[in-house]
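J.: Structures follow.
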Structure 1
Amino acid sequence: MVDVAEHVYDDDPARGHPDVRTRLAGVNYFLLGNGLIQAAVQHAPRGEGTALGLLIMDPDRLRKKRDALTMHPAFGLETSVVHLVTSTSDVSPLLSALAVAWQPDAPVPTVVASWGARGFTVQERFYCPSASRARLAREVTITNRSTELQVGWLRTSVPDSTVMPRIFVKPGARMRVWLVYDLDAATGGLRLTAAATDPTEADAHTAWAGLADVRFDEPALDHLFRASRAQLPAAVSARGRLDGSIWQYNREWVRDQACIALALTQLGCRRVAVTMLRRLATEFVTAEGATLDSSEVRSRDDVELDQNGVLLYVLGEYVAWTGDVALVADLWDRIVAIAEYPLRPEFRHGPSGMLSGSREFWERHAAHGIEPGLEMVYQMFVSLGLASAARLARQLGREPEAQRWEASAGGLRDAMGAHPIYALCDARGIIKRRTLEGPVQETISASPGSGLPSGVPLASEQPHLLNPDTCCVLPIAFGMVDAGAPVSLATLAAIESLWNQAWEGGGYGRYHVSSEPDSPGAWPFASVFVARALVEAGDSARVWRILRWLAATHGSASGAWFEFNGPRIAPPFPQVGIIPWTWAELVLLLIHHVLGVRPDADGIRVRPRLLAGMRGVDARIPVRDGWLRLELRADPTAPAESSFLIPYQTGDMTLVARVRTLP
């Protein structure tokens, strides 16, 4: 059984400077990085914490926010602030005159902070100037708005080091200084220097120019895509390390990272994606084929079998997008272990032929009241993964394995959808879980030793409902069931009750709030699960509702969302962090579903599903050895369903088409 102590953390947000807290009033974090260094620009506009703070981290060392290299033990991020010091004044950003945003169309992701005070206007630009050095640049442009010569110093610090370059600015003139932060990964030390010239290197521009570029005619969609494109690669270290929720868990999951590797593949970050996939297959899978979650090896009852399926599915998609069969060939022994592990007799439920366990998708377990049973997502992802593994086996000429896995994938899919007693659907649509005896597990009750603090819904006396659950839309999003089928429509109707359950402002909870062992709140990445399924079902109105909520909710200015919106009882729970999976889900939503880009054996299948109200989209996406260029324009006279097959070729592959939008 999972040790309940695993859920207990000691990071008390009430201890220390306010900047050690992740959740500050109105805060936005803008994440930057190149795999060798990671930074977050903190904009806290409501007087809680440092208004414009700079956090610098080593992406290979997963740590709490309070452990950032620029966090002073007594002064928090105050020492990271830029001050302009003259004989008569010491000025720094004021809340009333501070604006922070992404710089549009910058050649590398760049955060711009603008502020002014006492005769000065200041613009700060934060970016990674190199793709091969652990370096962050901070360009400071100072404009003298007074009628007098301004002479003095610019001052800022990192712990144990302060720089004070001279400033000399004539009336109406401006000067520019670059602050350069270099991380020594071997020692964990941070060095700060000042420079008079831009430290940008050509490889930085080259690296970002090789990524997908998508331009919608809708500002909200453009912001969601660009924020995800900028920050998802920044979340991953050069050797593939990734915190499941930045500053929160300091742990890693196969499921999360595989989904992120898929999104990085679609963006064109192939080097990072292959590094992650190779690391997952070799370091996060045991010799027997069991996957790690939360950086832990689990027992038979608590292993998360869906992770095997997710990893196999993503490996198949990686090969489809890149043509890189060599990776699969090199990892074949591990792939066999990953595919065979869920098929072991100890997981097989004899009466149904499905897979059993005592852990569920969101990681509740026996202490939370999860009974031994059949989890829908385990059947679904293992089936998808085995089908992908079968296709890979055929590509490598391994027909016996292909036939066995193909048959197992079909058996799980058929049992899940049509078994006369154990099918994981009913009048409500797709359901989450059945017990080993057959009834749907409708409720859970936490055990006395669960360690739940008072105040969370699962610790209350009310019934704790398991259904509905947003994971039930995943078969629709992944195309395992027809989005227009009655079971899908019933599922999407049932999920509607999860919107705005015990809060205001929008967003879906991950499941019925009464069974929440944490605090009530809307979950951004679970909400995007629903959006993906709704695009397939052709429901533009509800998709727009989700996307406009994301574009306006907490963290929307930077496009870096917390794991969920709501209070967090910390400790014993960790402080809430920024979850990279949300960026991955948005990339998949926009590229796979809205643009409909789906590489297959014969070429690139493009099945656009533009949302109602969209006028068009222009995209440039790296696929195989070329670039797929899309120019899609909305046309109400176009066929209701448009699908195009573009043969693979080196160089540009172009599709110019008029398509009908979804209703």
Structure 2
Amino acid sequence: MLQILRNKAQSIVIQAMVLIIALVFIFWGVGTKMMTGRDTAITINNEEITFQEFQRKYEQAIAGYKQQFGDAVSDELLKALNVKQQVINQLTQTALLRQGANGMGIMVAPVEIQTAIQKMPQFQQADGFNLNNYKAILAANRLTPHKFEASIGQDLLGEKSITFINNFATIVSNAEIKELYQRDQETVTVNVVKISPDLFNDKITVDPQALATWFEAEKNAYKSEQKIKLKYLAFPYQAQIDKVTINDEQVLAQYEKDKGAYQIPEKRHARHILLKTEENGSTEKQTAQLKKAEEIMSKARAGEDFATLAATYSEDSSKTKGGDLGAFARGSMIKEFDDAVFAMQPGNISDIIKTRFGYHIIKLDKIIPATTQPIEEVRAAIATKLKNEQAKPATFQVANEAYEAIIAAGSLQAYAEKNGTPAVIATDFFGRSAPPATLDHNPKFMDGVFALKQGELSSLTETPSGYFILFAEAIQEPVPPKLDEVKEQATKDYKLSLARAMAKEKAVALLGKVTGGEDFETTMSEEKLQSQKSGPLRKNNPTPDPTLPASLVDQALRLNAKSPFPKEALAEGDTLYILQFRERKTPETASLETGAKKEYTATLLKQKQDQLLSSWLRHQEKSTKIATSKNL
């Protein structure tokens, strides 16, 4: 119905239709029930999940994807990700964990809820948990302490259930650790031959008739983009922001509400000396570096100037600053380094700390205590935030009134002639790649613009900068060009397609020869192709081998003496690769260091616990009555 209204907005009968629909909504309550959040969206056994709770989780999931992908999140991507089903699964599994906890006799004591809340940073002030701050924040978010504490209790119950289940998977054997270590650290060396389309460029002659035939099949790839001509009204937030006045009392109230956001965590100012080691380096090199680190540490602890020692011995770029790393908060550095620094006192020289970068000696210069930014420093930012918050609903109100007036007037043009403010803006034809500067360039907004049909009025459309009402005055559909218009580019593309085909044909022929028993080096040499020996290829190697793209390493690792060649030539972009297995090296588990062993143990333990939890949830789902509303 809404689409019909937009398409027919130029009709004078639309006003009567809008009135009838409004009366239906008023007297029959259509829409009211949808907004209460009281209807049941999902039922898990006898536990009901409301539409309001589902919507809240759904919006959190969407926000998470937008944070991850930015404005590139489209409706198509969200549909492909099946976010709705993800949220249903999450809510279902959370409910099963709570119900399972009840069945296992697990409970959450009131003191546990109290302790959890008191540790939440948003309720903290300089002297710790602040009850007034707690009540004020809950009130601002329309939550009662009882409701909030019940929610925290439910969360803790689910966490306890997971912990209880995880306790059945607490052992990892040495054999499992060694197997994972060897699988993770084993290396393969291969011979690599690259076959690029560039090798065949001088062998290609363009036949005009063949080019014309090829272009006829491919001409749609050269279409010009669709173009659209708009008339529109713009309602920028900035216009309302300029009208908003914020007083000191409002700023202070917001500051108290958001005080946790203005906390600056404790920082540590430290220096270090690094002696580098490679993860797969020889035992002899590591031993030598460790011995050297012990000698330097002794000098530092004996009173020699640490900055001078760092400038002399450190193999890190910070050596030019006497090893100075500046001030940093917890979590900024690699875990082993971070843990050591935040356990030290000013003036301390650390023990030797091993990380994946090598051996570190650390000196803590000073501790910068946690502070809260004073209101003077954030006053302007708070005022801006409050102005933006007030401007958005005001902008919507103005834009919505204009939209209703357009519908009542029968067309955008009729509205403009009657009102004159705001002025209707007209564009010339433009494509998606070059929209007018006066339009918002947000990708999602542009999707909406180019989804309009000729003569169609858009809905009230929100963008990051404000609201728009758009009317598609005319549309130019994309058309394929004639060959003469794009002949230069088409000829390049045609030659590349021929070169690609020739490269693939050559790769298939050569692979057939070597798998048939012909000598690899001789075969490649006869074709004047260079064979390169790769370095040791390893899964997830942070330093890629220059002879082989990282995307092909996994396929190289599958090769062995019995199957020395891949079944087909491997491709990365336009280049084809033929590989020949040379050797595989499996590391000795004796070189597995204590720190690495802990990491592998933790990885395996997490895998076991995840598998156990997943199995438990699947078992619960089989014996659980789960019903989903048809309105979801």
Structure 3
Amino acid sequence: MEQAIRKRLWWGAGALLLATALSGTFVIWRATQVLTSSKANLRAERAIDFVTKPFEPIQNPGFEVVRSTDAFIQAARFRDNLYVASSSGLAEYDLRGTLIREFQSGRDLPPSPLVALAAGRIAGAPEPELILATADRGILLFDGRKFRQVYPASADARSITAILPVPNGHLLIGTKKRGVLVYDGKTIRELHSTLGHLYIRALAGTELDLWAGTLDQGVKHWHSGTTDSFGQSDGLPDKQVQAILLAGDKAYVGTPLGVAEFSDGRYSRVLAPGTLVTALHVTSSELWVGSMDQGVLRVPLAAKRPARISAHGDSDPEKIQEVRQLVATEDGALVLTRDAIFELKTASIAWKEVLAPGSATLTDGNISALAIDNNGQLWVGYFDRGLDILPSGPGRVLHIEDDRVFCVNRVLPDADGQTVEVATANGLARFSPSGKPMQILGRVDGLIADHITDVASYQNGLAVATPAGITFLDSDGPRSIYSFHGLVNNHVYALGVSNDDLLVGTLGGLSDLKKGFVNVNYRAGSSGLKQNWVTAVVRVDNEWMIGTYGNGVLSLDDTGQFQAFEKATAEMEINPNAMLVTKDHVFAGTLRNGLFVFDRERRRWNSVTAGLPSANVTALAEGDGYIYVGTDNGLVRIKEQKLQP
């Protein structure tokens, strides 16, 4: 009996132990499942949708390029040749500097400026490729024969600033808003939450030990699963990082005020203090510092005072100012500047120019205003390089640039052909048709502000738009109005004229003026206006077309009713004053969506990006049957009839 009881007790104890063991196993299994699921969910949250697709050149898009002076951006060695990214696209040279072939943005490449390139092998690819980053069209992979495009669905993930191929086959991607991303050939995801939501300027290292320079938050050092942050209080000369270079246990971080040296991840000292650093290269004994305005400085690592490298021979000193990249060679470095590429050897202080851009018509590619005057001359205003005046026939292009005529917002040829008004950030400049300066008006001359955003002919005079209101100029002298006088908002962006009507687009809505006095205001919420920020206004038949920064184009009829358009009334930005009316069409330039074209007879909108050097269309003009399309990356023209849908 006792033996039976003991047996039952043993069986009970065993069952209890077994149940406990099974329960513990289940708990561990369940915890593992939860942990695995959490990790999967976290990866899913950080994952970014994208597609990979072949990119084929655009066949005969119809656009003709008006060539701008090329600005070099970056260079990389690939398959024993030198590839150079520039404002016009990509060029391949042999090592003697002979041009082999070119790939034009908008035709052979997507309609987006290139921002970086590097050579590397992405996981899953059979061989190394040339990797190109675009400003807003993702990544291009080039095997020497054809291009593949890696295109993220998110616009933030496409706004790329830097790339870094790493040895494990992954590509680290710096962006303007999403921080650091990782592409492994199959997925795109955030590297880590501590490196997310940053504006990245520079990357160096590996996926496990990475230095990331930011626009305004210093430098981040990701290592051992944690991120160290270094700002000005930690020894960094400036919170903006321009370049990073790693050499052994040293990290060199270039800023607009010098280079911070780190040893084993800890701040050590500042080199080349006060230098606006743009690029870095290191030798066994020196740090070479490329700068914005001092060429290259050679900083002995064992001393403190840098010794500047100066130009020799026939080198143009102006060309060596804005250094953008230092590319290591066997016995020195290639110095890539905005305007040329030089060879510089370690044992020498003499520059040797090896590459220069080809001939060009325009001074710059960042276009902000276009107009054709009564003599058929094309006036091209730049964001920060003044004006070019192109003759209608053979002749020399006239370039105008000084402290006042610098940032151009609008060019308005007078109807009688006597003057050309140029709205700039520093005043209203008046020129003769030949380009001779006649007068520059500002606040001291009665304008309500010096910064002129638009100018229009109105009632035998001019209406001048500024961020402080409107000034009317006529024979009676200047008269200004602003919000005190009923204007819907002081910050005026655009002016549209129809007889005595002046429609004023502002940051806070629309004002309709009759004979210079406010008649009615339109605001989002209290009218059919969908967006208060109005950037462009044009008259089309019996209606106004209104360009907005955020909701595309709307129409406004004379009864005060707004109407939306199919396709054109959407979540997109119309650039300031980038609208044009012709006999058959209305054109609207957008920030990211290319050129929108309205067929006036069919009342139908269509969009165009193929053939544009950038999808950021900033200015428009017409002349001799052509439509001129200015972008932030160059100028093209096309026969208007080719834009029929």
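Each value in this text was obtained by applying a stated rule to the coordinates, not by laboratory testing. A quick note: this is a predicted structure, and the numbers were derived from the prediction, not measured. Cβ atoms are built from the backbone, for glycine too; each structure is taken alone.
J.: Between 1, 2, 3, which one scores greatest on relative contact order in percent (Cα under 8 Å, 6 or more apart)?
T.: On the way: 1: 13; 2: 26; 3: 8.
Largest value of relative contact order in percent (Cα under 8 Å, 6 or more apart): 2.
J.: Give the label, chosen from 1, 2, 3, of the structure having the highest value of Kirkwood radius over Cα pairs in Å.
T.: Working: 1: 26.0; 2: 32.6; 3: 27.7.
Once Kirkwood radius over Cα pairs in Å is worked out for each structure, 2 has the highest.
J.: Still on this structure, I have one more. Tell me which structure, out of 1, 2, 3, gives 1.7 once distance in nm of label points 7 Å out along Cα→Cβ at positions 63 and 111 is calculated. Provide the component values of the computation, followed by the final result.
T.: Working: 1: 1.7; 2: 3.4; 3: 0.5.
Derived from the structure labelled 1.
J.: For the read-out helix-only ellipticity at 222 nm (-39500 (n - 2.57) for each DSSP H run of 4 or more, over all residues; to 500), a value of -15500 was computed from one structure; give its label from 1, 2, 3. Intermediate results must be reported in sequence, preceding the final value.
T.: Values: 1: -8000; 2: -15500; 3: -2500.
It traces back to 2.
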